[in-house]
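So, here's a batch of structures to check.
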Structure 1
Amino acid sequence: MTTAEAPATVWTSRDGVTVRDLVPGRYRRAWVAEGRCPDRDLYALFAEHARRHPRREAVIDAAGVLDYAALAARVRCVAVAFTAAGLGERDIVAIRLPNGRDAVAAELAVAAIGAVSLPYPPGRGTRDTLALLGRSRARGAVFASPADIALRHQLPYLRAVFTTSDAASGARPLPSPGDGRPGPPSPDRHPASPDPESPARILVSSGSEAEPKMVAYSHNAMAGGRAAYVRALHTDDTPPRHLVLVPLASSFGSCGTPVTVAALGGTLLVQEVFDPAGALRMLTEHRPTHVLGVPTMLRRLADHPPLPGEDFSSLRALVASGAALPQATADACRRRFARPVIAVYGSSDGVNCHTAATGLAPETGTGRPDPAVAEIRIMAEDGTALGPGQPGEIHARGPMTPLCYVASPDLDARYRTATGWVRTGDRGLLDAAGRLHVLGRLRQVVVRGGWNISPAEVEREVAAHPAVAEVACVPVPDPELGERLCACVRGVPGAPALTLPALAAFLADRGLERRKLPELLLRVDEMPLGPTGKVCRRTLAARAAALPRPVRPR
């Protein structure tokens, strides 16, 4: 490797987790020189917005409106508490909080002390906490759930735990201005100045792996490429006002704190838990310019009965991502809101492309790749580039490309090339006009309402049930959620027949997240086999599709 091709960054946490930039440094430097990345860290960008427009609304949640001055004071207060607890640069800090000002302030405070945030969505299970904090060797954590706090003794690298709930054993309360704790430092003080090419946020996605994937993004990738894709949703310089319906800790939700607030200086509107009626009221009362959600959420908004006095005049567009956008959902949204529906193809692995500026119907394509976000190429299995109209694997590389997977060199080897391209594992083609059409997935994953569920992870847990001899989990198409997960089970001879409620209770007791629980159960006398002797999932999926659907979604 030549000097010009040397990695831009090698970052190692205080507890020995190394993050390497797998994009050759010459590309990173070129993107900064071209103005595609700001070459500033996220906290510095946020602090500048707070100085320039302190009275602009920053966060709107169930507690009311928080302007930039008040949010900045809250961030500094939390940063002081983090520092006092021994957290600082080269630490990873996990955040598992519901949507709201605490989640926003905690993530910005992590950036303020020069540490790396690891947000992941709240849930009832504990497996994700043990897996993510164990593999990342997170030194700090902010939890809302006592169940997560109780795991601290199983995580030897964890040094400081904060909570937004009642004080628990070994957990410190997350402070806020005016609660009697030491005051924050000067508003002009910038506590840390990390390298903009160093890691800022770790995105979490279950993907197709047996455990959640962790993908490290730099400050420049967040405030450059990822912000560019969100900025392109807007047609003028009006400050963005984004109603983000998904968890801020999700991949799609990263459009919230690091992008809408830190990079763009806009207003972030959130609900703690998605509620269609409440979201419609926020549209009228707080006038967002864009609504961002998975197709299932947007469909529930469109189908909700009209509310008295509702007013959608501020709305510019609805933005769908996290799963394929059904044509029926796009049509329903257009009828309800009389606004464009923008379809986004994206993933935590490092690709985004949308229909905002191409005029391509969301149901038929994804849009023209933006080099300010990521270039896209289509590759054959033998590694050769394919021309227009030829389907193959989608590869991406650009200013939003992440550094690497965290603590997973096997994933780096599988999904990254020597020249920094991300192998998405998805199938697609570029048409003659250069627009991307996504054709499906090459890897096995179930997408339920925008959530990725790994069949491998669920199968491993189902197989631990004493009444299960064999198991295979398959997706079943669903008109509302996109897909549901079905567990296909061959029982142990002589054992009582397994029921779906009993299986769900067993999996919940093992700590599996509620959103990952199978919603259908297919009992078989023997597993169908394909020509190679492997279980034929296609046959199982066809049988599962004939099962009655649950009366109500979880």
Structure 2
Amino acid sequence: MQKRWAIASCHNPAASQKLRDELGISMILADLLVSRGIGCFEDAKRFFRPDLSALHDPFLMRDMDKAIARIERAIGNNEKVLIYGDYDVDGTTAVATVYSFFRQFHSRLEFYLPDRYTEGYGISIQGIDYAADQGFSLVIALDCGIKAVDKIAYARQRGVDFIIGDHHLPGDRLPDAVAVLDPKRADCPYPYKELPGCAIGFKIIQAFILKNNMDVNQCYQYLDLVAVGIASDMVPITGENRVLTHFGLQKLNSNPCCGLQSLIDLSTHKTGNFTVNDIVFQIGPRINAAGRIDHAKDAVKLLVSKSMQEASVYSSSIDVQNAQRKDFDVRITEEALAMIDGDEALQERKSTVVFRPDWHKGVIGIVATRLTEKYYRPTVVLTQTNGHVTGSARSVMGFDLYEALNACSDLLDQFGGHKYAAGLTMKPENIPLFQQRFEEVVSANILPDMLQREILIDAVLDMSAIDAKFFRILRQFEPFGPQNETPLFLSKGVGVCGPAAVVGGSHLKMTVMQPGTAAFDCIGFGLGGYAEAINRGSVFDMCYTIEENVWRSKRNIQLNIKDIRI
């Protein structure tokens, strides 16, 4: 599919000029900083030199004082406390973080994660009944619960107190819990609104430590778990999330907890310099696999392991589950693609809705993502479990998926999520009507440009600007992630030095230069189809990111090509 290239423009040249002069950097780097909201030397200092002292006072969060008071009472009265969380990476790291901290001085503590298949997302009646029947008087729910109004009312009837620690958008009513911690609630003055569930758990620990005059360093030992949760949940890497991720990556690279070290040993041969990307593509999927294939409690058991021997038992099991997840993913994606390729009407639509009752529920979200990448249009993948149809939905840039599902809400039993990803349930007999209605809603509201993948280029760059100093400063923009993406550059009139090769079946490997510049090694994943034209001597434009390649202890700058125009 032909991609649309869009080059960002600097909206404040004066601010860029000021930064260039103050920092002694190139205008392109100054523009990159200004586009990230950095307008002066002090802003740049905070950006390039994150500091734990910049973390906000946790008691600025509405209800934090109530939450800590209730936890202190539970510990003082030796009550049974249950740490409850969602089954994704954010939820499991949140549970592992809070459980690991409080188990140091409270023995009557357990954790609970709902079963994806029998309980579904969030706080369940089954989970509340478990807490009540087992004598737990306090449940700390993390990464879920903000809309569980009826469930929390039921918990109160059963004598179970709840502390909600969530980061999703609240509904019209808040649950009647002891405390509702969510920076997104309308009356919460907390200055940073984008903390994920694991970071809310971290703030609970930080608040408990401050209230009890403990050593603040005790909460920093969990930052590797927090960084894994932040990276995997794809929340903005800005503000407080950036600080937490920066120091979390330091711990992940120097002294990770046993569970994460065990996963690192299994997932990659890389030594040191783990990035957000490594978490997203190597560590996160393995943690997620536990809840997708079996039960997320295994992921928490791994993450709270006290020894490498204990951790290796759980990580080996999770690695097997991850292999199974890959098999399901590949098979179901192939079946879904065949379904679309064999149906001309489906191909012509502006949306994709596919259904098979035997598809594995644990991977339909991944399949929806892959179909969206292939056809680049709003996509829903449905399967059937226990007589109910469940689905995962994904969107394209600019199109509000949540609003589209809301327009179909009379056909749905339940739905939830946000602009670009959502989950839904419906009755089997509603599938044909939903396919029709969803297509009508998408067709009426999506703009033609939204159906073409856009590559947003940060700057046009002459390759002569790429030197050691430029790359050293660029590296300090890390950690990269949402709202602080890896800068993407465009270089024009590029030629190849020697032959371009196709490696790994479909990837492009070559060395390039512009007239008069140094030569740079390149890799272009999935771009092997351009090799023939390039080898005929064609000059081309290319957009790319700049990275460091390490091979047999040798380090060099490498360009990672994202697209080419001959």
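Just so you know, all these numbers are worked out from the coordinates, no wet-lab data involved. Everything numeric in this text was worked out from a predicted model, so none of it was measured. Cβ atoms are built from the backbone, for glycine too; each structure is taken alone.
When helix-only ellipticity at 222 nm (-39500 (n - 2.57) for each DSSP H run of 4 or more, over all residues; to 500) is computed for each of 1, 2, the one that comes out at -12500 is 2.
Comparing distance in nm of label points 7 Å out along Cα→Cβ at positions 203 and 411 across structures 1, 2, the highest value is found for 2. Which structure, out of 1, 2, was percent of Cα pairs over 22 Å apart, for residues 227-394 alone calculated from, if the result is 51? So the calculation was done on 2.
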